[in-house]
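**Student:** Got some structures for you, see below.
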Structure I
Amino acid sequence: MPEKTILFYDGDCALCNKSVQFVIDHEKETTHPILFCSLQSNYAKQVLAAYNYNFNQLSTLVLLIDNRILYKSTAALELSRFLKTPYKWLIVLKIIPRFVRDGVYNFIAKNRKRLLKKSFCYIPSPEHKGRFID
C-alpha cells in the first residue's frame, strides 16, 4: 500500500463532493487512508504546481499516489483499488483504451453541474475531519 494518497477534487462540485463521500463510505481499512483536498485550496496549488497542473481545469479528478500523479478516468479507476469489493473490481475497466475512458469522463465532467442540480458539500464527521487538507 502507498504511504500517501491524496484525492484532489473540485470543492464547488456536488458530484465531486458526493464522490468523496462514496470513497469514504466504501474505502478498505488501511493504515494509510486516502486524504482529500479541494483543487481550490492553497495546498493543492502548491503541490500540483510541481506537476504543472492546469488550474483552469477544475473538472479533472487528480489522484496523487506517493509521487505518481494520475488524471481523469485513470485516477478514478486507480482509486477503485482502495475500495471494498465489489467496487475494487472496477479496475478491470482499465483495459478500455484511455481515449475512450477519458471521452466518457470528459462528457460527465462537462455535464456534472447538470447531473446533480442540488448543491452538496460533504461535511466530514469528526473522525474523518483529519483526512481533509485545507
Structure II
Amino acid sequence: MKKKNHTCDHIGLLSGNAKRLAKFYTKKLGFKKTKEELLPTSIMQPIFHISCDCIFIKLVSGNVMIELFEPTSLSMRRRHSDTAGIHHWGYCVGDREKFVSQLKKKNVKIITVKRNDHSVYFITDPDGNRIEIRDNKK
C-alpha cells in the first residue's frame, strides 16, 4: 500500500478580538501577518453560519498557517476549558528548550507538565487556546 502524504494546512480561530490574537502570535511566537481583509456575510454564512461580515487575518510561520476570524457584529465569549472543540494544538520548533526560554523572557506563562522522563510545555493565547510547544525532531 502506498504511503499517503497527508498534512494539516491551517488552523482557524474564531475570536472576539482578532487584532489582539494577531499581536500575540506575531510578537510572542514569531508569526508573520500575510493578509488582512473583511470577509462578507455571503462567505461567512454558508461556511460557518455567521450572519455578519468578519475581519480575516492570516498568519504564517514556516509551514504553519493560522486564520483568525472576528465577527463584526456578534459578541464573542472567551472559551472555557470544559468547552467541546479543539482542546489544543501543537507548535513544532527547532529547539524547544531555547524557544521556551525565549517565551519566558517575553513574559509568556509556561505550563510545565512532567511526563515520564521529560517535560511537556504548554502556553495559552489571549482567547484561551492552549498551544503545546514541541520539538521538530519528535
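Coordinate-derived values only; no laboratory data. All values derive from a computational prediction rather than experimental measurement. Cβ atoms are built from the backbone, for glycine too; each structure is taken alone.
**Student:** Given a value of 3.0 for distance in nm of label points 7 Å out along Cα→Cβ at positions 75 and 91, point me to the structure among I, II it was derived from. Mind showing how you got there, number by number?
**Tutor:** Details: I: 2.0; II: 3.0.
Comparing all candidates, it corresponds to II.
**Student:** One of I, II was used to compute FRET efficiency 1/(1 + (r/R0)^6) of positions 51 and 115 (r between Cβ atoms, R0 = 35 Å, to 0.05), and the answer was 0.20. Which one was it? Each step should come with its number before you reach the end.
**Tutor:** Numbers: I: 0.80; II: 0.20.
Of the options listed, only II reproduces it.
**Student:** On relative contact order in percent (Cα under 8 Å, 6 or more apart), which of the structures labelled I, II is highest?
**Tutor:** I
**Student:** Which structure, out of I, II, was volume of the Cα convex hull per residue in Å³ calculated from, if the result is 163?
**Tutor:** Details: I: 114; II: 163.
Source structure for this number: II.
**Student:** Can you say which of I, II returns -6000 when helix-only ellipticity at 222 nm (-39500 (n - 2.57) for each DSSP H run of 4 or more, over all residues; to 500) is computed?
**Tutor:** The structure behind it is II.
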